[in-house]
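**Q** Right after this note come the structures.
All of the numbers you see were taken from the coordinates with simple rules; none came from a lab. Every value quoted in this text rests on a predicted model; they were computed, and no experiment measured them. Cβ atoms are built from the backbone, for glycine too; each structure is taken alone.
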Structure P
Amino acid sequence: MNMMAYEYDGEMVIVDCGIMFPDAQLLGVDIVVPDFTYVREHRDRLRAILLTHAHEDHIGGLPYLLEEVDAPVYGSPFTLALARAKLEEHGLADVRLVEMYPGRPFEAGPFHVEFIHLTHSTIESGALALTTPLGTIIHTGDFKFDPTPTDQEPSDLHTLADYGRRGVLALFSDSTNIDRPGLTPSESAVRERLSHIISEAKGRALICCFSSSLHRLQIVADLAQENGRRLCFVGRSMFQNAEIALRMGKLHIPEGLVVPPQDIKKLPPNQVALALTGSQGEPMAALSRVAVNNHRWVAVEPGDEVVISARVIPGNEKHIFRMIDHLYRRGARVHYQDGSQPPVHVSGHGSAEELKLMLGLVRPKYFVPIHGEYRQLYRHLELAKELAVVSEQGFLLESGDVLEFDDQGARRAGRVHVGKVCIDVGTFDEVEEIILKERRHISEDGIVVPILAINEHTGQLETRPEIVSRGFVPLDEVPELVESARQVILKTIEISNPEEMGDWGVIKEKIRTALRKHFNEETGKRPMILPVVLEV
């Protein structure tokens, strides 16, 4: 959920606005976006939203933010094309989108902004130089220094060094791969392994990667052509992003190479290559559905080669390896990031030596590590201290911390409200914490529904209470527990005051309390109790 607010003299710009995907504790939640309270409360200060690149964790939250605030959005042409598609899905087609290019600075309120091209795992990524009368801040976004990028556009080290010579107030730098020594391999390193897999495959070659990784898609397209295979894009975002890239001339595929999914079965397996979504084991993504034979057009068969050309995002391990198991059960051979060389995937983030180079080029007055877990931010800050390239000091900040610069220096200046907002994509509604708490309660201890049939004239029970449960215990196997629960209900009604008998809301609450205590004593579980009263 990368999102940073920079303010000068009462005016603000925001850098990136991402999402993250939920962990197992967020039951029924589809995505998580930042809490926009601070921006909403100061929307009159907002002058621009600046995007560093097109990955979901940097642009995915944009529609939710722009439903609450009004500001122009700046990004590279490809980044804006993907952002535009998201905004249109949310009915936000009238947002002002402004293209920015390396070497073409522009003004956003009091900020003089320059986009500096850096290599990453998607195209048109870059850092932002934000210059104010107080000094310049460099915000790197995600980056690595790839010497042989597939698009032949290496990182602009000269501009970074030029800013370093002129003096940089503060560097905010990516910390993701600080714990990896050396240099991150070039994107071109993947080509050798993919070429071997695709050329040797007796059946189809299924390559799964992030849909915004155009470098990887270009490699797959080139290898499909070289090996006489037709190419098919499978998965909504994969098809949409490829179509956008083709239209913009960012993806180069010969006429006639691409076939629609419905035509795959008409071709011999050894003449087909597929690019699919679902590298993180998302249940509704293409590869997950293929793995359980639940895809309309694609099925895995013995002899097929499946490549998961993406890193395992922490927290997704179980989903991914369960999917891999299903693929093996269907006779496919699966290749994933297991340390083999040459690799099927390389990171888009710079390793320790590249982070050293960034610090050495910029040589900032102050340093703030960003984009990483706390341990990674800590190690990045320690690295900066070892190099002694930061002339003043570094700051280890967490979400919500305010860092203030003025003529006297830099200091922490309190906190603002931050947090996470859980979204149900089916309704675009926020999932409140109380709902999540109830879902966790039900998932852990189940639910019990006591049903009481009451004579509406006499107020007496017509029959003995019925008890239904889900996710609690199999009640048909413990008749004594069911009977004792009935007795608890009958006793609760019996000892209630006569004036309470007409208020079934009070009676329900008494039954709920009594049964919760009873089940806890008998089973050690505290199921959710939902009494139902039927007037007959």
Structure Q
Amino acid sequence: MRKIYIFDTTLRDGEQSPGASMNVDEKMQMARQLAKLNVDVIEAGFPIASEGDFEAVSRVAKEIKGPTIAALARANDVDIERAWKAVMFADKPRIHTFIATSDIHLKYKLNKSREEVLEDAVRAVKLAKSFTDDVEFSAEDASRTDPEYLIEIFTKVIEAGATVLNIPDTVGYAVPSEFGALVKKIKESVPNIDKAIISVHCHDDLGLAVANSLAAVENGADQVECTINGIGERAGNASLEEIVMALKTRQSHFQAKTDVNTKEIYRTSKLLTSLTGIFVPRNKAIVGRNAFAHEAGIHQDGVLKNPLTYEIMMPQMIGIPANEIVLGKHSGRHALRQRLEELGYTLDADALDKAYRLFTAMADKKKDIYNEDLIALVNDEIFGVPQYYKLLNIQVHVGTHMIPTATVEMTRGKEKFVDSATGDGPVDAVYRAIERITHFTGKLVDYSIRSVTSGKDAMGEIFVKIEFPNGIFNGRAASTDIVQGSASAYLDALNRALYRQEQKEKEKNSKVA
């Protein structure tokens, strides 16, 4: 049974998805979960892109054990040296260098000849090889590159020391039959291919990323590059959960397997959503809400008699928790700790105390606490940035013929602030009151809300994107009170902006020192 290596690029290509940016602490949280998922490679970022990216890759390399940690670099000395400085602390470091190879990219983007690009690629791989034995080379836009030129460049970079050859469908142009044929041609025509493994990296512009990746596996690819929930540039990347479960469910067909711990798939998907605010469509394969739901009577009848009639996978295979009542207002700390551990959260004493206070406050507002409530509570309140501003109280006056008015009470450290404002609606009034208190004006770029659980006392999950003077920041909160949740989400974004400002000031002061 052939092993397929799973190369997760959620923290690099996935984060390039509009609105999906994460700070360093959020990337670390995601990287820890990817390690639990047991992916083979984590592409932690593009170190040359920014100080934040460099710091994120460095921390992932130092702290995450198990997977290979890869850093992306263009085919030039500065990028490669920077990538190595970031990833050198990993137990298993990899430098992933790339250059475009299609004629359209050579002419309009690089303004270079095929010979010049070949020289750049070989030189880059040799430099990367001087730092680490594990070097991956990607031929950007490979699916639109002359196959004979691909064969030539792959042959030369293997001679230079590349151990992984990546064939990207960078713009999502390929279809499965031709992409599979390209992989087969590379495998059969590159004379020294036995010294490297073939990888593929497919984009979803035509909705074919997973199909193209699986066609590549059928034709000899041993590594698939993908992201959680399929996030990424434009229409996204090949979806990790779909590829892994296709290989698991149809193992006899592919004669291949992965080492991914599939029971961590659902939890990983939920974590990414909570960090980025990018929702998974209800009908998304594997992790969508409707993936294991049945409404048609004939389907329900069949599933009740035997789930295999209409389910080719069991929800337990991907770690979907049973949506059952788990705790109530009389449950103690021990019961809460045990349930959180079952959901994959291990909290220290201080974090558990905070979680318990939040849990009891929630239990006073709603009778039954579900697994989804606890997941939202922990992701929202426990694993966040420092809370410079904390919400104490909100009072809102609103009516059909009234101007919405909000009074907000907050603290920063030991200081307490109270102010009021009017707005177009209760949420707008609350946001204006917060701005009056903080003197930090933000522009609401995006606002979305969805129900996490069912019932009249359902937990609502609110995501906002706020543009502050130092950038656009995501904010999220979960609450049974939509106005309160909206205020908490705004403060989450504001606290992230203040945290970023504080980090930049520290970096500036350290450079001066």
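**Q** Of structures P, Q, which gives 1.07 when Rg/Rh (Cα atoms, Kirkwood Rh), for residues 267-442 alone is computed from the coordinates?
**A** This figure was derived from Q.
**Q** For structures P, Q, which has the highest computed value of mean count of other Cβ atoms within 10 Å over residues 107-114?
**A** By mean count of other Cβ atoms within 10 Å over residues 107-114, the leading structure of P, Q is P.
**Q** With distance in nm of label points 7 Å out along Cα→Cβ at positions 243 and 451 derived from the coordinates and found to be 3.6, which of P, Q does the value describe?
**A** Numbers: P: 4.8; Q: 3.6.
Source structure: Q.
**Q** With relative contact order in percent (Cα under 8 Å, 6 or more apart) computed per structure, which member of P, Q shows the largest figure?
**A** Greatest value across P, Q: structure P.
**Q** Something else about it: Comparing P, Q, where is percent of Cα pairs over 45 Å apart highest?
**A** Going through P, Q one by one, percent of Cα pairs over 45 Å apart is largest in P.
**Q** Which structure, out of P, Q, was helix-only ellipticity at 222 nm (-39500 (n - 2.57) for each DSSP H run of 4 or more, over all residues; to 500) derived from, given a value of -9500? Don't skip to the answer; put the middle values down first.
**A** Details: P: -9500; Q: -13000.
It traces back to P.
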